[in-house]
Structure formats: C-alpha cells, structure tokens
Structure I
Amino acid sequence: MDAVKSMSVQDAKGILTGGDEAATDYFKRKTEAPLTQKFLPIVTQATDKVGLAQTYNRFASQAAQFGLVKADQASIQQYVTQEALNRLYQAIGEQEKAIRTDPVGTGSKLLSKVFGAALGQ
C-alpha cells in the first residue's frame with residue numbers, strides 16, 4: 001500500500017509508458033527493502049531449525065573472503081530471502097507482460113479469478 005500511496009505522477013507515467021515490466025520494476029524498487037525486512041526473520045526462524053544453516057554460513061563466509069561466494073550469498077537466510085523475492089517479482093512480471101500483451105483477455109481472467117475467489121465462485 002505504501003508503494004501505491006507514494007506513487008508520483010511521474011512514476012505512474014513511467015509505468016504506463018514503460019516496458020513490459022515497468023510496474024513490476026517500480027514495485028520492486030519500492031517494496032524490496034521492506035519485504036526483505038519482513039521475510040528475513042521468518043526465513044531465519046525456519047533455517048535455524050535446520051542445523052545445516054550454521055554450517056553453510058560458516059563455510060560460505062570463509063569462501064566469501066576469498067571471492068568464491070558473493071557476500072550477499074554468504075548467509076543462507078539472506079540468500080533464501082533474496083531468491084524468494086526474486087521469484088515473487090518474476091511471477092508479478094510475467095503477469096504484467098501477459099496483461100500488457102492482452103489487456104482485455106488477461107485482465108478479465110485475472111479479475112474473474114480474484115472476484116470469483118472472493119465471492120466463493
């Protein structure tokens with residue numbers, strides 16, 4: 001909601017006149033940091049249940065010092081969180097492309113799914 005509320009006229013114009021994933025790119029810019037803050041504790045809690053997380057982090061941080069692993073991948077929690085968000089934005093982008101390609105058909109199908117589910121149909 002914050003991303004929509006903070007959208008400027010220039011942002012909206014960029015989404016309308018931008019490429020196939022202009023809206024997705026906008027929402028990624030505006031929501032990735034806050035979603036990371038929300039997802040990371042959940043991922044951390046889940047990975048802490050698996051003893052492998054600590055082992056991975058120890059070896060990956062050593063590998064990162066030698067440039068064998070990117071620094072942002074030296075924590076399994078950070079890596080899983082980032083990959084989950086990447087897949088989320090990828091799915092949004094695919095839907096956006098479909099809507100831009102066939103606005104009436106895809107939009108109608110999407111609205112039918114959303115409102116059909118909401119109305120129990």
Structure II
Amino acid sequence: MVKKLGLWQLRLERLVADTLKWKAEVEPLVGPSKVYIYPFGSRVSPEDARFRYLQQSGFKVFCAVGSEPYIRFGPEYLLMDRRHIAGISLCTQANLLRDLFNSELIVDSVRPTL
C-alpha cells in the first residue's frame with residue numbers, strides 16, 4: 001500500500017524524484033505546467049527548500065486548500081487557496097460553502113450519511 005503524504009510531510013529527495021518522474025512521464029503528454037496543486041492541500045512556505053525546488057522546476061502558481069479566499073503575490077510566485085468541494089465538505093462543512101451555494105439543495109436526501 002502506498003502511503004499518501006501531503007507535501008509538508010515529504011522529504012526533499014522524494015519531492016525531487018516525484019517531480020522528475022512527472023517531467024519524464026506526464027509533461028510530455030500534457031505539456032508544461034506553471035501551476036502546482038499541493039497534494040492533499042497542504043502547502044509549504046516560500047522559504048522552504050521544497051518550495052524553492054518547485055520554483056526552480058518551473059512552477060509559478062501554488063494552490064493549497066482553504067475554507068476562505070486566500071491569495072498572496074510574491075516575487076516570481078503566486079500562492080492561492082482553492083475551495084474543497086466534496087461529499088464531506090458538502091455534508092459537514094456546509095457553512096463554509098454558503099457563500100457559493102446551499103449544500104442542502106445539492107445533496108440528495110436519499111444518499112447514505114457519511
């Protein structure tokens with residue numbers, strides 16, 4: 001079983017290996033990307049060596065997950081949060097999504113509870 005880790009849990013060596021694998025296997029198929037979506041939504045700070053490595057690898061926009069709008073411009077990068085909209089958030093965090101829509105109108109009442 002592969003252990004799923006947020007970026008803040010990855011050692012730099014593993015991030016380098018994963019990024020090189022992306023560049024060798026995925027990038028040739030989809031093209032280069034300037035956007036990095038953090039695994040499991042957890043970010044690292046711009047002062048972190050892992051962040052600097054990702055920048056050196058060509059990423060400029062870094063997307064984490066947050067419950068409120070967040071955007072920060074830095075020299076040569078943009079940090080932003082994206083909203084986590086999934087079954088759990090629809091059912092247990094409806095108040096955090098209310099500015100977007102009413103979850104009660106979306107979730108099917110016959111759906112089993114989580």
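For which of the structures I, II does the calculation of relative contact order in percent (Cα under 8 Å, 6 or more apart) return 25? Structure of origin is I. Suppose helix-only ellipticity at 222 nm (-39500 (n - 2.57) for each DSSP H run of 4 or more, over all residues; to 500) works out to -26500; of I, II, which structure was it derived from? So the calculation was done on I. Match the computed value 1.38 of Cα Rg over 2.2 N^0.38 Å to one of the structures I, II, and report its label. Of the options listed, only I reproduces it.
Read-outs throughout are calculated quantities, based only on the coordinates presented, and are distinct from any laboratory measurement. None of these values were measured; they are calculated from a predicted model.
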